[in-house]
Structure 1
C-alpha cells in the first residue's frame, strides 16, 4: 500500500514529507519547490504485541520502542496542484499522473489561511482553506473524467449495440488507478445509472460517477497544517464540518522534534505528545524552540499530527492490519532466535495465504496451513487475518 501526499503549492507538503521520512528534500517559502515526486519511507505506529505476550522482541524489519512498533511504509510527495491542473496548467497532468499508484491520499492544506489558491503568501486568515480542498478534489475528478471520456461516445454506442455493460470499458480506462469492473458495477448500481444505456448519461451524471469512484478508490484525509498559527483552530473546525477526516498538523514542529531526536538533544517517539530533553548542554536557542513546540503545539493539540495522519491513512482509510509471522510459534521467533522479528502491514481482509505470498512465493505455492501462536489452532489459507495476529506458515516448500 502506498500513501500520496497532495495539496496546492506552499502549504507545507514537503515539510510534512521531510518530517515523516527524515529525507532531505527542497523546502522553500514559495510555490513549486517540488517539481518531481519525492518517495521515502515513513513509519506506521502501532502497539506491539511484545508486552501482551510477555517477551522482549528483537525486530528485524521495524523498530520497537517501549512497546510501540514503528513499521516502515512508503510515502510519495507529489508536486503542488493548482486550478487548471487537469488541463495541464502548472505541469498538472504530469503531477496528477504521479498519484496513480497511491492507494490513499493525505491532503495537506494551509489551515492558517496564509496562502492563496496559487500558493502565494497572503495575509494570514485572508484565504479559506476549504476552497483549496474543493479545488484539489475537483482537479482530481476532472483529470479522471478526461481519462473516461476518451473515445466515450464511440464506446458508449458500441456497448449498447452489443448489449454489454459499459462498466468493463470504464474499468479498462481506469485500471491504472486500481479501479476494477466490480467496483464500477457497484457504483453504477448505487447511483441508479443504467449500465446498458450509457449514451443517455448526462455530463453531470458522468462527473458524479467519477467523483464517487475517486472517493472510494482514492480515499483521503485532511492534514490541516500550520495549525499553531493564529486563527487556524477555527478554520480547522470549519473544515471538520464538511464531514471529512481532519487532523490538526504542525509539520515544522514535527521536523524540529525529529531532527532534535536524531542529534541526541531529546528523546522522542514519533506521535508522542511529549519529549524528554537528554542533552544537558542544549543551547538557549534549542531550549526556546522546544519550549515553543510544547506550548504552541503539543499542549493544545496533543501531538504534531504528522504521525497521526499517516496512521489514520493506513489504519483508518485503508483498514490496514499488522501481522507478525514467526517460524517457531512457541518461542515466537525465527530460525535464528529473533523474537517477533517482522511486522507486516496487510490490507484489511487479507488471508493467511496472502501472508504466505507476502513472505515468499515458495511458501504460498506449498501452503498447507497456518498456526495461530496464541491458540495453537490450525488455520486454512482462507482464514481472514486480524490486527495483531501472530502466525506460523506451514508449507511443503522451503523459502528460496
Structure 2
C-alpha cells in the first residue's frame, strides 16, 4: 500500500518539540524525514531520559533518519544545501535569522530548488517587537491567553503538557500539506511561517470570538458555565466529569440520576441560562450527592441514562480503557537498544493510505553515511 506522502522528502533542522512534531506527523503519512543534528549531542531532547533511549525524544522523532552535520563548518553547510536540493520540504524552528546566517534561508535555497516548501516555526513570528525573543512552550501558552483559560488566575499553575509546542507543530504540518497541494497545481514551492504565539492564539478562536462580540474577558470558568461542564470527586476519591452541553434531555437525565427530579422544574435550574447563573450552587449540590458512592457506580448510572460523563483518567487509566485499547492507540515498536518502546499512534485513521509507525526514533547520526553517499551519487 502506497503511503499518502510516499516520495516526499523532508529535511528537518529542528530540536525539542514543535518542528520535530511537524516532521513526525509528515513521517507518519509516509514522507522520508531526514533529521539534521549537530555533532555535539544532537537534539537536546536526546538527553531527557535514559542513556539508551529518551522517551521524550522518541515521542516526536519516530519514522525519521538522523544525519549529523556541523553547520558551523563550510563542509557541513555544503552538505546541508545538497540535501535541501533533493528535498520537497524543509522544517526549521531556530530563532529568527539563524538559517539565514548559515546560508540556509528561504531565498537562497529556493533559487536552487524552486519547488521547496520551506517552513519556519518561531516563538513569536518572523517580525515584530518580540520576534527576536527566545520562545518556549509556557511562554506561548501565557502570551496567547490560553493559559488564562486553563488555570485559576488567583493561584496560577503551569500546564503539565506542552500545548503551544504541539499546536505549532500541528499548524505547521497543516500549512505544509496545503503548500504541497498548491505545488501540485503550480509547480512552485513557497515559504510558510508560524509560531507558538500565532498557532496558540488561533487555537483560542472560540473564546476570542465571544470576547470580540461582548467585550467580556473570559477566564477558566467562563466556558464551564456556558457549556455546562462539571467535575466531581466520588466517595472513593476518584474524579469524573459531566458535560451537559445544550440538549435539555441531558439535564433532565442528570437530575433524575442524582435523585433530584424536582430540579427539572426549579426556576434556578430550569434553563441552560439559569443553570449558568446558578452554576456554583448546582456544582456544590451535585458534589455533595456524588460523594455518596464510588465513581464506577455513578458513571454506570449516568451512562445508562445517556448523560455525557467519563472518568477523569490518569494516563495509566487511559491505556487500560477498553475503548482506547479497541482503537489501538498504544503501539509497541521495535528498538535496537531496548527491545521495544511504547508510542501513541497518529490520531487519524485513513482507509486507503493509513499513517504508520515504521520505525522508532533513530540513533544520533545513524544514517549519516547512507545519506551522504546518496548525495554524492546525486540520488
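Values quoted throughout were computed directly from the atomic coordinates according to the rules given, and no laboratory measurement underlies them. Everything quoted here is computed from the prediction, not taken from an experiment. Cβ atoms are built from the backbone, for glycine too; each structure is taken alone.
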By the measure relative contact order in percent (Cα under 8 Å, 6 or more apart), tell me the structure among 1, 2 with the highest figure.
2
For volume of the Cα convex hull per residue in Å³, for residues 117-204 alone, which of the structures 1, 2 scores highest?
1
Working back from 49, 18, 17 (semi-axes √(5λ) of the Cα gyration tensor in Å, for residues 61-284 alone, computed), options 1, 2, answer is structure 2
To which of 1, 2 does the computed value 1.09 (Rg/Rh (Cα atoms, Kirkwood Rh), for residues 213-300 alone) belong?
1
The value 0.25 for FRET efficiency 1/(1 + (r/R0)^6) of positions 189 and 237 (r between Cβ atoms, R0 = 30 Å, to 0.05) was derived from one model only; which of 1, 2 is it?
1
Figure out for me which of the structures 1, 2 the number -9500 belongs to, where helix-only ellipticity at 222 nm (-39500 (n - 2.57) for each DSSP H run of 4 or more, over all residues; to 500) was derived from the coordinates.
1
Test item: Cα Rg over 2.2 N^0.38 Å, for residues 157-340 alone calculated as 1.38, pick one of 1, 2
2
Given that mean count of other Cβ atoms within 10 Å over residues 45-52, derived from a single structure, equals 18.4, which label among 1, 2 identifies that structure?
1
Which of the displayed structures (1, 2) returns the greatest value of mean count of other Cβ atoms within 10 Å over residues 53-60 on calculation?
2
Determine which structure produced the value 0.95 for FRET efficiency 1/(1 + (r/R0)^6) of positions 5 and 269 (r between Cβ atoms, R0 = 35 Å, to 0.05), calculated from the coordinates; the candidates are 1, 2.
1
